[in-house]
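Just below sit the structures, each encoded as C-alpha cells.
Quick note: the coordinates plus some simple rules give every number you see, no bench work behind them. A quick note: this is a predicted structure, and the numbers were derived from the prediction, not measured. Cβ atoms are built from the backbone, for glycine too; each structure is taken alone.
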Structure I
Amino acid sequence: AWKGRRTLQMLESAHDGEIDLLYSLGGNLLETMPDRAYMQEALSRVKLRIHQDIVLNTSSLLPGTTVLLLPAETRYETLGGGTTTSTERRIRFSPEIPGPRIEGARPEWKIPVAVAIAARPELASAFAWTTTADIRREMAAAMPMYAGIESLEREGQWVQWGGERLFTEGFDRMPDRRARFTSVPLPEIVIPPGKFYLTTRRGKQFNSMTFGAKDFYVGGRPRDSVLMNPLDAERLGIGEGDPVLLRSEVGTWTGRVRLASMKERHLQTYWPETNVLIPRRFDPVSGEPDYNAIVSAMPIGTLPGTRPARVEPEPQPATTAVTGPAMARGRT
C-alpha cells in the first residue's frame with residue numbers, strides 16, 4: 001500500500017526540489033516547524049503551493065514559482081453548521097452564526113472536494129455530499145465508534161465517541177487484556193559551559209494564533225519575556241526588564257528578562273516567538289519536533305520598540321544538545 005510522508009519528510013523533500021505540489025490546509029509551516037531559514041527555502045522551492053485558510057499568514061505570503069490562495073469560511077460561517085471535538089472526545093454541534101461573509105470564501109469541506117473532482121472527475125460519485133449533515137451521516141456509517149454524530153443538528157447537542165470511558169473492559173490486543181508499563185530511556189541533556197537550556201512555553205492549544213503583544217491566557221506576561229533565574233541574571237549583570245540576545249545554532253532572537261523561579265542555566269520563552277531558535281531535531285518515533293535548544297544569552301543595549309526582533313541566522317558550529325535514542329536530526 002502507498003505510504004504517505006510525515007510533515008518533516010515532506011519539507012525535506014521539498015528542500016531537495018522533489019515536491020511539485022504542496023496543499024497546505026490551515027497551517028503555517030514557516031512559523032511552527034523548526035529551523036525557520038531551512039523551512040523558508042523548502043517552501044520556496046515547491047513548484048506549486050496551495051494554501052487553504054481562513055486568514056493570511058507568513059507561509060501563504062511567501063513568494064514562490066506559483067502560489068494559490070483559497071479562502072475558506074470559518075466553522076461558524078458554514079451553512080448547516082458543523083462539529084467540534086474536545087480533548088475529552090466530546091463532539092459538539094456548532095451552528096452557523098449569521099453575519100457578513102467574505103466574498104469568494106467557500107465552506108472548508110467544499111474546497112478539497114472541488115479540487116478532487118476537478119482532478120479525477122470519475123470519482124465525483126464518492127463526493128456526493130450536499131450538506132454537512134450528509135458528511136456526518138457518512139462518518140457514522142464508516143466509523144461505528146462515532147455512532148450518534150449523525151443526529152447532531154442543533155446547538156447544545158453532543159455525543160462522546162467511545163463512551164464515557166475507554167477500555168473499561170481491557171485491551172483486546174493484550175493477552176490478559178491488561179496494559180503493560182514500559183520504561184523509556186531518557187535522553188542525556190548536556191549544557192555546554194556558558195550556555196543555557198531553553199525550553200519553550202506551548203501549554204495552550206492554538207497558541208500559534210496569538211496576534212497581540214500580550215497573551216492573557218498565560219497571565220498577561222509580554223510575549224517577548226525570557227524567564228531567567230535571578231542568580232543567572234546577576235552573573236550576566238542584567239535585571240528585570242533588561243534586553244537580552246539569545247543565540248542558538250540556527251538563529252538569534254531578542255527579548256526582555258523576567259526574573260522567575262527557574263532552575264539555574266535554564267530559560268523559558270514563548271512559542272512560536274522563539275521558534276527561530278529551534279534546530280531541526282525530531283523524535284524518530286512520533287516525528288514531533290524537539291522544541292528546545294541550547295542557547296547563549298548576551299546583554300544588549302536597547303531594543304527598538306516593544307516587540308521581539310527577528311534576526312537572520314548566522315553560521316554557527318553545530319551543538320549536539322540531546323543524545324541517546326530519543327532524538328534525531330532531520331531525515332527521520
Structure II
Amino acid sequence: MEELEGITDFKLAIVIPGYKNIFIENTLESIANQTNKNFTVYIGDDNSPHDLGRICREYCGKIRLVYRRFDENLGGTNLVNHWNRCLEMVADEEWIWLFSDDDILDENCVQNFYDEIAKSKDIFDVYHFDINIIGENNQILSSQNQFPEVLHVKDFILKRSVGCIKSYVVEYIFNRTVLENLGGFVNFPIAWHSDEATVIFGASKTGIKTIRGGRVNWRSSEFNITPNSTSLKVVEQKIKASKEFSIWLQKFLDTNDIRLNRGMSYYLIKRFCYELHLYRKCISMRDTFASLKEYIHNLRLDYWYPFSLLILLKFHILNKR
C-alpha cells in the first residue's frame with residue numbers, strides 16, 4: 001500500500017521498523033493526530049507473524065503511509081540491518097526520524113520540528129526531543145531530564161556516561177546526508193549503543209539541537225530489550241556490543257582529534273562497570289574481569305584497570321550506582 005503522490009513536497013520521513021502489533025495502533029494514532037502532517041510514514045514489516053498490513057491500511061486515509069512486508073526476518077538476528085533496510089524505503093525526504101512500533105508522540109512534535117529548522121536555518125544535522133517514560137497504558141511514569149538547547153558531542157559522551165541523560169533512538173531526527181555518509185545506523189549486536197554511536201557521528205560538526213515543546217513518549221514494557229539483564233543470551237550480546245562500541249568510539253575520537261580527559265575516562269569506565277554489575281547473576285567474575293580489561297584496553301586506558309576493579313567492587317558491595 002502506498003500513498004506517494006507529491007512526495008517531493010515532504011521533508012520528513014518517519015521510518016518504523018515494524019514487528020510487534022501490541023502498541024503499533026497507539027503509535028500510528030499519535031502520528032495521525034499530529035497538527036502538521038507534512039511527513040511520510042514508512043513501515044518496514046520484518047516478516048512479522050502479526051497482520052501489520054491490516055493495521056496500516058486503517059491509517060492510509062489519515063496519513064501518507066508506505067508499507068512493505070519483507071520476506072526475510074532480519075531483526076531476530078541483526079536488528080540494525082532491519083533498521084537500515086527500512087531506511088532504503090525512503091524516497092526524497094531530507095530528514096529521517098527512526099521511530100518504533102510501540103512509542104508515541106505528543107501531537108505538536110512535527111510542527112515543533114518544522115518551526116525549529118526554519119528558526120535555525122537547517123544548520124544542525126541532528127535534532128532532538130526530550131522524552132517521557134510511559135507505561136503499558138500510556139501513563140507517564142517519569143519525565144526525563146531536558147537536554148541543553150545545544151549539546152556538543154564531547155558533552156553528550158560525558159553526560160551519557162555520567163548517567164544524567166538517557167538516550168533512545170526515537171528522540172532524534174537526522175539529516176539524511178549524515179546517515180548516508182555513515183552507511184546507515186552503526187551496527188552493533190541487538191542495536192545496543194547503535195543509536196548512541198550514530199548520534200555521536202551526526203553531532204560531530206554541529207552538535208545536537210533540542211526542540212522544545214512536544215515530547216516523545218518512550219514505552220517501558222516487558223517487551224523492551226533495554227532493561228533485560230537476566231537473559232544470558234541478551235547479556236552476552238550487550239557485553240559484546242559495549243566492547244565493539246569502545247573500539248568504534250576510540251576510532252571516532254582519533255578521527256576528530258578528541259582526547260579523553262580524566263573526567264570522560266572515569267565515567268566511561270564507571271558506566272561499563274555498572275553495566276557489568278547489573279549482569280553479575282549471568283556471567284562469572286572471570287568473564288567480568290576479562291570484559292572490563294578488554295573494554296579499557298580498547299579505549300587505551302589500560303592504566304585505569306586496577307582502579308576500575310575498585311569501582312566494580314564498590315558496585316557489588318553497595319549494590320547501587
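At-a-glance table
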{"quantity": "Comparison of I, II - label where distance in nm of label points 7 Å out along Cα→Cβ at positions 10 and 242 is highest", "calculated": "I"}
{"quantity": "Origin of the derived value 19.4 (mean count of other Cβ atoms within 10 Å over residues 154-161; candidates I, II)", "calculated": "II"}
{"quantity": "Origin of the value 25, 18, 9, where semi-axes √(5λ) of the Cα gyration tensor in Å, for residues 170-233 alone was derived from one of I, II", "calculated": "II"}
{"quantity": "Value -0.52, -0.66, calculated as log10 I(q)/I(0) by the Debye sum over Cα atoms at q = 0.08, 0.09 Å⁻¹, assigned to which of I, II", "calculated": "I"}
{"quantity": "Read-out helix-only ellipticity at 222 nm (-39500 (n - 2.57) for each DSSP H run of 4 or more, over all residues; to 500), computed value -4000, structure in I, II", "calculated": "I"}
